[in-house]
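Visitor: Listed next: structures, encoded as C-alpha cells.
All of the numbers you see were taken from the coordinates with simple rules; none came from a lab. As the structure is a computational prediction, the values presented were derived from the model and not from experiment. Cβ atoms are built from the backbone, for glycine too; each structure is taken alone.
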Structure I
Amino acid sequence: MAFRWYQAKLKTAPLATQAITTAVLFGTGDAMAQHLVEKRGLENHDPKRTLRMMGYGGIIFGPAATKWYGLLTKHVNFASKNGTIIARVACDQLVFAPVNMGLFLSSMAYLEGSSVRDRLSQAYVPGLTKNFMIWPWVQFVNFKYVPADLRVLVVNVISLGWNCYLSFLNSGGGNKAETAVQKAKEKVQTGGSREGGQLPPQ
C-alpha cells in the first residue's frame with residue numbers, strides 16, 4: 001500500500017518526492033557514518049553535519065539525479081539495448097559522477113567554513129576512484145532492469161552505504177586512513193622510528 005502511494009507520488013510530484021526521499025536517505029547515511037564507522041555515540045552526534053548532508057541530498061542531488069536520468073532516457077538511445085545501457089552508464093560515470101563528486105565536496109567544505117581547495121585536493125581523487133569501483137556495475141543493473149521512475153530510489157537505497165562513505169570521506173576519515181597507511185609504509189621502508197631501534201648511520 002505504501003509503495004503504491006509512493007509510486008503515485010512519483011508520477012504526480014516526481015521532483016518533490018525524489019528530493020524528500022534523497023534528503024532522508026542522505027541523512028541516514030551520515031548517521032550511519034557517525035555511529036557505525038566513527039563510533040561517536042549519541043552524545044557526540046553532529047546534527048549540523050547531518051543537516052548539511054540532508055540539504056545536499058534534497059536540494060541538489062535528488063532533483064539533479066531525477067532530471068539527469070530523464071535526459072539519459074530521452075536522449076541516449078541506440079538500436080541495441082545493451083549498447084544503450086552501456087552508453088548511459090558511460091555518460092553517467094564520465095559526466096555526472098565527476099561533477100557530482102566535486103560539487104558535493106565543494107559545497108560541504110563551503111558550508112563548514114573550510115577550504116574548498118584543500119577539501120578537493122584531499123578527497124576528490126580517492127572518492128572518485130571508489131566511485132568507479134562500485135557504481136558502473138550498480139548503474140548497469142539499474143538501467144537494464146529498473147523502471148525509469150524508480151531509478152533514483154534504487155540509487156538512493158543502495159547509496160546508504162555509499163553516503164556513509166561519502167560522509168566519512170568528507171569529514172576527513174578517508175584522508176586520515178590513507179595518511180595512516182602511508183606512514184606505516186614509510187616506517188617499514190625506513191626500518192622503524194628511532195625509538196623502535198633504527199640503526200645509526202655507519
Structure II
Amino acid sequence: MSDLFQQQSQDSDARKKRRAHILKAAHALVGAKTNEGFDPVHDQLCAIDVVMVTGAPWLQDGIARDYIKDEAGYKKIGGSSNSPAMPYFFRSQHNLVHYLKRKNFYIPSGGAPGPVPGMVCFFEWEDRGRFNFKPDRSGVILKTQDDRITQVVLARPVLSQGEPVGYRVVRLNVTENDNMDKALIGYSDLP
C-alpha cells in the first residue's frame with residue numbers, strides 16, 4: 001500500500017469515527033472478566049476478546065469472508081481444524097494478523113504511519129506459540145506519545161496461587177523498554 005493511501009485512510013472522517021467507536025467500546029470493556037475455568041480454545045467469544053468485540057460486527061464477518069478466499073493460508077497458520085467453525089478461530093491473534101496483512105492494514109512495530117489511539121496492537125509473549133489462543137495477545141491502543149504506544153486495553157490473566165484462573169480486561173501503561181514494549185510486534189487500523 002502506498003504511503004499516500006495510508007495517510008489518506010488514516011486521516012479520513014470515516015477512519016476517525018471508526019477509531020472513536022473502537023476507543024469507546026474498549027473503555028466500556030474494562031473490568032469485564034471470565035468465569036474461573038475459562039477455556040480459550042473451546043469457549044465462545046466474549047467481552048475479554050477485546051479486539052474482536054470492539055471491531056464487531058464487521059471484523060468477524062471480514063475474517064470469515066477472507067477464510068473462504070484463503071482457506072489454505074489459515075490452515076497453514078493454525079492447522080487443519082483452524083476454521084470459523086471453531087470458537088478459537090476468531091480469538092487467534094495469528095488469524096487476525098494474517099487477515100490484516102492480506103488487507104494491507106498491518107504495520108510492524110516501528111513502522112509508518114505511527115500508532116494512534118483507536119488502532120489495535122499485538123503482543124508476542126515469550127512463552128507462547130502460534131497454537132496458543134489465549135486472549136492476552138491483542139488490545140486497543142488508548143494513548144500514544146512520540147510514535148510510541150503508552151497505554152492499551154487488553155485481557156490479562158487473573159492469577160490464584162500463581163496459576164491463571166480466568167481473564168480480566170484492564171488498562172495497562174506501556175513504558176519504553178518494559179516487557180510489554182518489548183513484546184509489541186505490530187499495530188493496525190481495523191478495516
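Visitor: Please state which of the structures I, II yields -10000 when helix-only ellipticity at 222 nm (-39500 (n - 2.57) for each DSSP H run of 4 or more, over all residues; to 500) is computed from it.
Guide: Only one of I, II returns -10000 for helix-only ellipticity at 222 nm (-39500 (n - 2.57) for each DSSP H run of 4 or more, over all residues; to 500), namely II.
Visitor: Next up: Taking distance in nm of label points 7 Å out along Cα→Cβ at positions 107 and 123 as the quantity of interest, name the structure among I, II where it is greatest.
Guide: II
Visitor: Can I ask one more? So FRET efficiency 1/(1 + (r/R0)^6) of positions 67 and 163 (r between Cβ atoms, R0 = 30 Å, to 0.05), computed for just one structure, reads 0.35; which one of I, II is that?
Guide: Considering all the candidates, the number was obtained from II.
Visitor: Suppose P(r) over Cα pairs in 5 Å bins from 0, in percent works out to 1, 7, 13, 16, 17, 14, 10, 8, 5, 3, 2, 2, 1, 1, 0, 0; of I, II, which structure was it derived from? List each step's numbers first, then the result.
Guide: Details: I: 1, 7, 13, 16, 17, 14, 10, 8, 5, 3, 2, 2, 1, 1, 0, 0; II: 1, 8, 17, 21, 22, 17, 10, 4, 1, 0, 0.
The correct label is I.
Visitor: Of structures I, II, which gives 2.0 when distance in nm of label points 7 Å out along Cα→Cβ at positions 43 and 99 is computed from the coordinates?
Guide: II
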